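Colleague: Take a look at the structures below.
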Structure 1
Amino acid sequence: MPAIGTVGQPLRVAIVGSGPSGFYAAEHLLRQADLTVDVDMYERLPTPYGLVRGGVAPDHQKIKGVIKTYERIAASANFRFFGNVEIGRDLMHSDLMAHYHAVIYAVGAQSDRRMGIPGEDLPGSHAATEFVGWYNAHPDYCDLQFDLSQERVAVIGNGNVAMDVVRILAKTPEELIDTDIADYALEALRYSRVKHIYMLGRRGPAQAAYTNPELKELGELADADVIVSPEEAALDPLSAEWLDKSGDSVARKNVRLLQEYAARGSRGKSRQIHMHFLVSPVELIGTERVEAIRLVRNVLQPASDGSLRPKATDETFILPVGLVFRSIGYKGVALPELPFDERNGVLPNVAGRVVADGEVLRGVYCTGWIKRGPTGVIGTNKPDAIETVNQLLSDLPHLPELPAENAQREAIPNLLASRGVAYVTFSDWQLLDQLEIANGQAVGRPRLKFSRISEMLEAIAAHKRAQVSAD
């Protein structure tokens, strides 16, 4: 039998997940000039690109330009996309191992971290991921409702996702109409009564996780003021010392911007974004829904790793709010037939090789957030994926052989057909893409997204019926 990776026996790799980490893994595999590689990518939704489509804020269109790179990868003759196929439902991990020499999991972190405080499950308390998915027309969240009749909203956390939530709540409909925000979200936000948005961070202004552009954007909104008290914008002695020693230019600029906002004060705009630091939620208060949030004031203290960590004091206070979004981090979800690190929310792995009970699982790999946790930006996934693929390539002599019938390219399409799975190809996705753009242009917007899987599949089927009729 020919060696794995030759024309006679191409290296067959399944990639589960179609976000940045999955596409960068596919790219590195397909660039191996001395190997013949067939890559099949699986996605549970009919649409690819993961958080680039369903997580990046609609008013950050430039970031989505990375999709052009993924389109070039997908154009390879050795690449196939199987959308609307869920691993654990339509195919199992064992099915993949029977048909591929190696499987790379790139499924991201699909859940959110909870606060673990009383009242967290009251109506009016939401994960930021739900709101982000809702305004991005993600099928999992498109039918959710948020009570935007509330005038006072708290956003817990001060990373870039929290910033996105704050910004979308604070923008006018005119600022959002030129984006690809879901049409139903645009309509709901048009009638929003939100006036006060409280952004709550557990550490100080120097330790905030958002980036300079995100913070700068807040000060450029058409009808929202950024309110920071001079006391909160000022650095405590420990933070000032840490900033001097670390030389962190991002933190330094963030502090400078906050101090500029503090000096500027209110300019009489309709909405106000109140930025508070060194506070942590300890309870959501309400009877039938959220009515207020109890916060504890923190102080910073040095940690063993040199960072500054928040420590709760005995001082608490109550902030009246009717809507709360928690944005304190993402977490991975366990996958059927695979080990899982519950504490860290990742697949246990060594440099991308998945391990169970300390033993490497031959032919099983991971990349992206399910590998390292929810850290970094889109570009961080490229070196991460390259590391994983290089581990796979070094394992090539030890990868399992496949039965001849399972190594055929048509084996997987035939298996899916036998199970009645209506999978979506990349050309099917390109049709949806063109329809979304055309539907958007018809109403003067860049794109109108399909938000329901049934609508996506019907649009594809209708196009195919029209093609048959034309023929």
Structure 2
Amino acid sequence: MNNKRLTIPHLFKIAFILGLVLVVQLAYITSFYIYFGPALRNVTTEVDNFAAYTFLAPVISLASVILADFLQMPRFFRKKNIDVVSQTLYFSFILTLITLSAKDLTEQRAFSRGVILISFVILIIYVFAWEMICKIISHKLYENGELVIIGSNKATMNNVLDKINPSLKDLDLDMSKFIRYSDKSAVRAAIRSNAEIFVCPDVPEDVKSDIILSSAKYKTVVYIVPQFYEISLYQSRIINFNDLMVMLIDRMGLTFEQRIVKRLLDIVISLVALILSSPFLVIFAIIIKATDGGPVFYRQQRLTINNKPYKIFKLRTMRQDAEDNTGAVISGKDDPRVTPIGRFLRKSKFDEVPQFINVLRGEMSVVGPRSERPEFVENFEKEIPGYSQRFAVKAGITGLAQVAGNYDTTPQDKLRYDLLYIKNYSVLQDIKIMALTIRAIFTPNLYNQSFEDNKQTYVSSSAAAEHEKDGIPSELFD
């Protein structure tokens, strides 16, 4: 138990909360100024509009504190910019609804709805700015954390480091050392130190359990790569059989009402996207045709919900003879099959736009697991337990795996994101993924591996694909 009553992190969180309350009040005052001018009320009437706001100010302040705690806004530990954006949008939207409800319940009719509507926009700006300022300050207050990787062997741990290394700087982490899980004394010492622990996927379940329990005892931060069955436990319902607590793992997939809402959203977004992009589609179609005289659109069989086959539409980005010599190979860095205009289309993601036609036809959704070719799926289902679960929903143009990973993120890692998306589906999550897709367009890191690496993995030897099983290196199964 920490005997210190108030530490620097505690004081910083208190300062953040107090500042947030002040920022919220400033947002509403600014909105009154924009709507009514310097008088802050309608000068043509005797109604004091601003007094209606001051009556509700304590309620708004209390709601801000409770909502900030609920959304974990004062927690800046390992917070990314996208987390700030999400929290800001959720906070502003919910607080606006609370303000509207409080206004109606207390019959403060002088509190104009126009002011509340403007305040929603101002809240987003002010709260985002305050969060970003505090995020920068928090980075300056604390030293970088030390990360210890625990795994079975050096090769495996090096592979994990290569995978996570691009994220360490953004997370304020410095690599410390590797420890084999068999070295129990070193593992115990690392857990008791101030370091943070990353557990590799190849660590046995019993050892992983011990590490987690021991880390909880010493309040040590642990990073775990979840197995596929563990993702099914995410946000599971807790029910009791008499006095026995159990976790209810529901069926994968969307409910009837979720499917209806998702379909309506798909139709609206697809129509808007196709109408707005049609002039650019015509321009790119002319360029593609003029380049080599080949077809403008690339049509290929893919699989969607329940492994149902369909023909996907995309703007062609590769040569016409792309797979004559290599067969089916996942694209990678420096792929010689991609045309010059194709490189631009892929980088801008504009080659994906014709898939909105598939969405209108009901074959795809705007958001969902990435569609795959039957030949790849056949291999993945043999090699990766649980892979078939991703077909519980329609394939998507974009998805959680696409915005969180790269073009050639491994099938195992993509599956983790796909299962999490299905398990945690909501309309708000779809909207968030669409917003993140816009950011992904401007992200330069599209590939983890080169085309030659993928060619060797997916074509030269089918055994190479068997070297991983649920992210575990093959030597553990020898």
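All of the numbers you see were taken from the coordinates with simple rules; none came from a lab. If you're wondering where the values come from, they're calculated on a predicted model, not measured in any experiment. Cβ atoms are built from the backbone, for glycine too; each structure is taken alone.
Colleague: Comparing mean count of other Cβ atoms within 10 Å over residues 378-385 across structures 1, 2, which is largest?
Modeller: Structure 1 comes out on top.
Colleague: Of the structures labelled 1, 2, which one yields 14.1 when mean count of other Cβ atoms within 10 Å over residues 338-345 is computed from its coordinates?
Modeller: Derived from the structure labelled 1.
Colleague: Here relative contact order in percent (Cα under 8 Å, 6 or more apart) was calculated and came to 21; which of the structures 1, 2 was it taken from?
Modeller: The value was obtained from structure 1.
Colleague: As an exercise: helix-only ellipticity at 222 nm (-39500 (n - 2.57) for each DSSP H run of 4 or more, over all residues; to 500), calculated from one structure in 1, 2, equals -17000. Which structure is it?
Modeller: 2
Colleague: Of structures 1, 2, which gives 15.2 when mean count of other Cβ atoms within 10 Å over residues 10-17 is computed from the coordinates?
Modeller: 2
Colleague: State the single structure among 1, 2 that was used to calculate semi-axes √(5λ) of the Cα gyration tensor in Å, giving 42, 28, 19.
Modeller: Of the structures listed, the value fits 1.
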